[in-house]
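S.K.: So, here come the structures, one by one.
Every number here is computed from the coordinates shown, using simple stated rules; none is lab data. Just so it is clear, the model here is predicted, and its values are computed rather than measured. Cβ atoms are built from the backbone, for glycine too; each structure is taken alone.
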Structure P
């Protein structure tokens with residue numbers, strides 16, 4: 001299989017409401033979609049979001065690097081997915097989001113040619129029987145805003161079947177966050193409730209938070225302290241915390257994951273395709289976490305469309321269990337670009353939405369054109 005054409009769409013899609021995190025407030029999804037056409041006339045789709053504070057890639061640099069890779073891969077043979085990472089690495093160092101986008105489109109094409117869903121291909125790579133059926137993925141919903149809004153949203157979403165939650169913390173004084181978390185945990189009772197500070201807390205505040213009796217019901221606390229702190233700080237937090245500790249911004253690939261596991265500083269990790277450099281490397285990371293009995297949260301960047309959600313879900317369907325849930329962020333978009341967007345059913349995503357060959361979803365070209373950033377046109381190569 002060879003690539004004969006690429007079309008790149010830098011998109012700006014409004015969110016239903018702003019999402020406040022440490023260091024930024026997200027009002028629009030800044031994401032890039034890629035269509036790769038092969039020599040058999042099929043088109044495979046990939047997506048990656050700009051995440052300057054996580055991967056160092058802006059939408060401008062991400063679009064340029066995807067174009068650079070797409071222009072250089074046309075003369076190669078893409079019949080062996082196990083070689084994708086090495087082949088892409090010959091053209092570009094780092095830039096994990098751009099590589100993830102290209103790999104996603106290639107895997108979509110590969111599994112289309114094989115006549116199987118992408119999730120089934122990944123599932124058989126993990127040793128499952130080809131005909132085995134995966135469990136539905138538990139979808140995690142973020143809560144934010146005033147406590148009254150959080151309570152209202154939690155009640156509404158709970159009625160819709162959601163049982164996995166993430167509360168953004170670190171923007172308020174610790175005592176205020178503790179009171180919020182206690183209120184929400186009492187409301188949601190036996191649900192899986194987590195918090196995420198996006199590295200906004202200092203070590204002392206993080207320890208005070210994790211040792212408070214008000215957070216005992218939490219299932220895990222994600223990235224409380226900055227990723228650039230010494231490893232000894234992570235170890236002290238893990239040893240003193242009364243609740244499981246998860247890492248996100250600290251983990252970009254398997255090398256970092258191995259280092260943190262060896263140091264004994266985490267109970268689990270959040271995997272994003274834009275951090276690991278693609279599905280196959282994320283699959284390796286999930287295997288390593290399971291090998292060590294550690295928990296997994298799968299997440300799309302805030303916010304991505306059903307293209308990225310379908311790829312991340314394919315990884316989820318290949319994993320035995322997701323005790324920390326799946327953050328499917330197309331739920332936060334005002335509109336999706338796909339003809340049949342992925343939707344929650346009773347708080348879960350079922351594999352039946354992705355039964356067609358390949359990725360299982362396809363964007364509407366007219367919607368893509370209408371959603372271009374304005375400052376960046378679509379790119380053809």
Structure Q
């Protein structure tokens with residue numbers, strides 16, 4: 001038996017919730033294409049993201065630690081993959097579209113700058129008079145314009161639902177739209193799941209990397225309520241595990257506790273409001289996918305701990321700052337010497353403007369390529 005796109009669409013109608021985003025109901029693509037014989041529109045979108053150059057570049061972009069200083073630290077790519085796994089689990093449990101959730105997770109950081117959020121902050125400063133820089137909007141720009149592997153259109157021509165799912169900040173603005181269709185006040189359940197999967201994933205994996213780097217210790221972690229809670233659960237379940245096994249199991253428990261909390265919390269408004277469509281989700285009296293108040297309180301405390309002990313740790317911030325200063329030098333060098341840009345980037349200057357074209361190019365750089373360019377032109381800040 002061959003399982004065709006039609007079979008998938010029938011299965012979605014049979015098994016997914018009424019309020020899920022079903023592929024047969026997609027608002028379509030910017031450029032019309034013949035539907036694929038075997039893959040749903042969202043499965044096709046997922047494959048296009050996987051095969052894109054901007055997705056592959058995530059392997060060499062900073063998550064917390066500058067890429068290349070060790071083999072086991074997370075990168076933007078591993079973060080994206082871990083986030084996607086979490087997103088699929090929540091989507092499956094709540095009966096919504098896993099393929100769409102996966103697409104939004106996979107695409108959410110495609111436009112991220114090199115050198116993490118500090119790199120994003122500096123690019124936004126440099127672009128202050130030219131529209132600013134936001135990595136979520138840049139991700140949309142990547143899939144709509146900058147990636148161009150197809151002969152008939154620019155971009156990846158992804159489905160409307162995937163593109164709208166990347167606009168998590170814009171969705172809350174009054175009368176926010178994409179291609180004439182509203183994207184708020186709340187996003188689809190799949191987009192809400194991707195958003196919260198991002199938050200809950202990095203909290204856990206950054207602890208893992210911070211411990212491996214020796215920048216935090218178990219005594220400090222034990223002072224936080226969330227670690228205490230997860231650690232106690234782990235010890236009760238694995239009383240004979242070694243210390244290292246206990247730590248790794250506790251980090252996994254952190255994810256499990258958050259996922260379970262999100263699922264149970266989502267059931268409350270879903271039961272209360274009984275949504276019958278995606279439109280009901282987007283216009284619900286409140287956001288559906290959230291943490292409980294108790295979990296939010298623990299995570300707020302834990303986030304403050306992470307900023308103090310990891311994100312603002314001198315060994316992280318000082319190394320990152322040097323790299324970001326070099327990136328700033330590179331940006332300004334390209335402004336004065338646009339002929340040094342790649343050939344494709346130079347062609348964009350006529351239609352996109354010099355500053356935006358340089359921003360696109362620098363944002364697309366991996367950590368190592370940016371540093372290589374800085375070294376090439378004598379721009380490294382040592």
Structure R
């Protein structure tokens with residue numbers, strides 16, 4: 001979906017003059033500043049705990065174009081903190097629920113929705129259309145992906161994260177010498193070092209506070225007013241009402257990101273999902289036995305990106321990238337095949353195939369993820 005940047009407004013309508021009256025009286029904003037907000041575009045990656053307050057306040061502030069990236073559905077357990085959604089939108093796509101809510105709040109804004117998971121294959125295409133990026137994701141893989149895409153495209157990134165009663169917010173890549181996420185965390189924390197969402201939980205107001213602070217940073221970036229959190233990370237402890245700032249230094253080594261595809265498996269991180277559904281797995285030896293004895297009774301879905309599939313694939317496998325897996329046409333095909341075949345998912349290492357099997361189970365499609373990925377299977381098949 002293309003986001004037009006050609007049209008620039010040089011006026012506020014009578015309705016807007018009334019709506020933004022409290023902004024217009026501020027010397028830091030005024031009419032000129034409100035026009036800057038109206039002519040700006042912001043992409044919000046995630047319409048969950050952080051995305052909910054962020055989207056509401058971006059719309060209320062009069063950001064002219066707002067993009068929403070999310071491929072999840074609203075669940076009842078979301079409503080404790082994801083305030084852009086409502087009880088009557090349970091089961092709906094989050095992007096639809098969020099779009100409808102913020103359009104009711106401010107009909108003058110434009111909203112662009114992306115019903116997909118942001119991946120190394122589509123991140124640059126989506127992100128390049130927007131002025132400022134708001135990271136409201138909930139796992140480290142996606143955070144690094146967004147960070148690296150912003151580095152490549154020279155886009156300012158407003159980062160936020162929450163855990164329990166604690167939250168963090170920062171601004172990355174604002175200027176050429178600004179720090180980025182890799183200056184804060186050069187490597188993604190290991191899975192065992194970070195408790196899952198189910199283990200640590202989150203208090204709803206912490207997502208509200210951090211999401212609102214993210215919007216505050218975005219407004220200052222657009223207006224070029226005040227002091228931003230560029231080069232700093234602000235840490236809140238809501239349980240004990242403590243706040244501290246840490247200063248970050250930029251290392252040129254962490255800016256040498258040129259190609260997202262080489263980090264595809266690194267970005268593929270699912271540390272923080274709300275559902276911990278059991279994944280059925282099969283090892284390469286067991287799969288090999290089935291592959292050779294019942295080839296016509298197997299549907300092998302390769303969930304890697306198209307370029308990876310074209311470079312190396314197992315004979316008879318079908319390419320459906322993980323980012324496309326919840327599309328109606330693909331689901332219809334898989335569901336039909338599942339009536340007569342056993343479904344297996346495969347990727348490079350086994351991580352994305354685990355995710356794929358989780359997604360399919362959500363749609364009541366039984367499948368097994370192949371442990372060790374394509375290289376393991378190829379090694380066994382060649383013996």
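S.K.: When you work out distance in nm of label points 7 Å out along Cα→Cβ at positions 9 and 313 for each of the structures P, Q, R, which one comes out largest?
M.R.: Q
S.K.: As an exercise: volume of the Cα convex hull per residue in Å³, calculated from one structure in P, Q, R, equals 162. Which structure is it?
M.R.: Here the read-out was taken from Q.
S.K.: Tell me which structure, out of P, Q, R, gives 14 once relative contact order in percent (Cα under 8 Å, 6 or more apart) is calculated.
M.R.: Structure R accounts for this read-out.
S.K.: Given 5.5 as the derived value for distance in nm of label points 7 Å out along Cα→Cβ at positions 17 and 345, which of the supplied structures P, Q, R does it correspond to?
M.R.: Here the read-out was taken from R.
S.K.: Right, another one. Of the structures labelled P, Q, R, which one yields 3.7 when distance in nm of label points 7 Å out along Cα→Cβ at positions 145 and 281 is computed from its coordinates?
M.R.: Answer for the origin of the read-out: P.
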